[in-house]
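Listed next: structures, encoded as structure tokens.
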Structure I
Amino acid sequence: MKKNLRRNHRGFTLMELLVVIIIIGVLAALVGPKFFGRVDEAKQKAAKAQIELFGTALDGLRLDAGRYPTTEEGLKALREKPTGMDNWKGPYLPKEIPADPWGNPYVYKSPGDHGDYDLVSYGKDKAEGGEGENRDIVSWKD
């Protein structure tokens, strides 16, 4: 009777464990790059969404004050009243101005080269220009 109990409580052999480890490794090798490749795409979409949110807030400020903040006043004007902006009725954002998804401040310029204002995140490479995951996220393009 003891022999039957021992057979039922056998553990895994070394060979069975190696096969499972190899299968897990193959799956990780196949799925990992696809999963991590989407992280940069998600960061780009997040930056675009934040830029659109800032644009909506900037438009609200302009409706109240009659102008967009200057480059010097920057995005900070969405949270704190700039000197000389009498009709400011903010704050226009509920929280502090976040950094872009790569941890850098957004670049704001008004008047802009592409409209009333330009708002830019330089992307993963943190430098102007670039393609793919390094491309700039800008307010004047979709």
Structure II
Amino acid sequence: MTTSTFTTAPSRNRAAYANIALWTLQGWIAMFFIAAGYAKLTEPMTNLINLMGWPAVAPGNMVRGLGVVEIVLAMGVLSPLISWRVGRPLLLTAAVGLIVMEATMMMIHALSQDFGLAAVNAVLLAITVPVLLGRRRA
């Protein structure tokens, strides 16, 4: 055995662990946004207003449209499962879209002093940004 075998094995292990961690984060992101989008599409507006508050000041079509956008972006995060070559650009695009949406919603919630929902968006940002940074290098 050569010494290069010993020096590359730890880096392969790190890459494998990073890949598993990124897929775990991608799964969490997808589950959250598929569920959130599904709720926005199927729940009556009165329930959404009680749960989140902000749909009271937004047009119903905008709330439903946001649900569609969330589901589409969540599916984009999982697109590399089908094909890495085709799915990776979709993943990167979806991650950027989610980051923009999460940052916007975090600011809106913070300005309206709804700090619970602002914190949720901050956590979502903390999950989505590493996915974007980790997958853009791959």
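Every number here is computed from the coordinates shown, using simple stated rules; none is lab data. No experiment lies behind these values; they were computed from the predicted model shown.
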Among I, II, structure where Cα Rg over 2.2 N^0.38 Å as derived comes to 1.27: II
If you work out volume of the Cα convex hull per residue in Å³, for residues 16-71 alone for I, II, which one comes out largest? I
If Kirkwood radius over Cα pairs in Å, for residues 56-119 alone is computed and equals 12.0, the structure in I, II: I
One of I, II was used to compute relative contact order in percent (Cα under 8 Å, 6 or more apart), and the result was 24. Which label is that? II
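Suppose helix-only ellipticity at 222 nm (-39500 (n - 2.57) for each DSSP H run of 4 or more, over all residues; to 500) works out to -30000; of I, II, which structure was it derived from? Write out the running numbers ahead of the final one.
Working: I: -15000; II: -30000.
That value comes from structure II.
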